[in-house]
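Listed next: structures, encoded as structure tokens.
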Structure I
Amino acid sequence: MADLVTTMRVMLGANHHKSLTKHTISDARGHRDFPPFVRLEIVRYPGHETCYLFHICEDGCIADTWHETTDDAIHQAEWEFGVRRDEWQLVETGGLDQTSGLNS
């Protein structure tokens, strides 16, 4: 199976609000909230229209939401964090980042 690739990203900053969605981690250490998110990435499998909106923490933890289109993911980020459409950076196709490495 092809690896997920990042197509767009945005860094979260002081001009964005805290997530309006409750994201939680459940693992051997218990049930807790995610640390603050610092970056969002829209990722997809090559050749697919559907995508994921990755919510990435400083420590590398990731929460995600699934979306039918990139536009749907952009709307989610706008609602959830106040990210404007013009803040997104396209990831160059010649050097697509693999999400497994989460390159900045």
Structure II
Amino acid sequence: MPLLGKAEKAELEDIILGKLTVHYDAHGAGGLLADGLRVVVDVDGVRIDSGERADPLAAVPIRTLFTALCYLTAGAPSMPREVLGSLATEATSALAGQINRIAPG
């Protein structure tokens, strides 16, 4: 049985979108493409960090997400605000996969 079901994934996605939005607002349109930036789930919740969390429950580098890769390969120095939802969905999928591997069975 997975640790994160449909309802939990939806809640996680909302939290991630909020964290991405706060980071976007604080660091500008190019801030989410910074090298080493990742979405992390640990005992304290969801965070955007640059590797400070040594052993998180789950982590995904933002630059590895499909939407971010599209902008990076196109040479764009930033992403528009309207792609934050896609980033949140992709990050949720990657993080939920990591978390659900922990479940016995």
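Which of I, II yields -3500 for helix-only ellipticity at 222 nm (-39500 (n - 2.57) for each DSSP H run of 4 or more, over all residues; to 500), as computed?
I
Rg/Rh (Cα atoms, Kirkwood Rh), for residues 8-47 alone computed as 0.99: which structure among I, II?
Source structure for this number: II.
A value of 1.03 was derived for Rg/Rh (Cα atoms, Kirkwood Rh), for residues 32-79 alone; which structure in I, II was it taken from?
Label of the source structure: II.
Every number here is computed from the coordinates shown, using simple stated rules; none is lab data. Remember, predicted model here, so these are calculated numbers, not experimental data.
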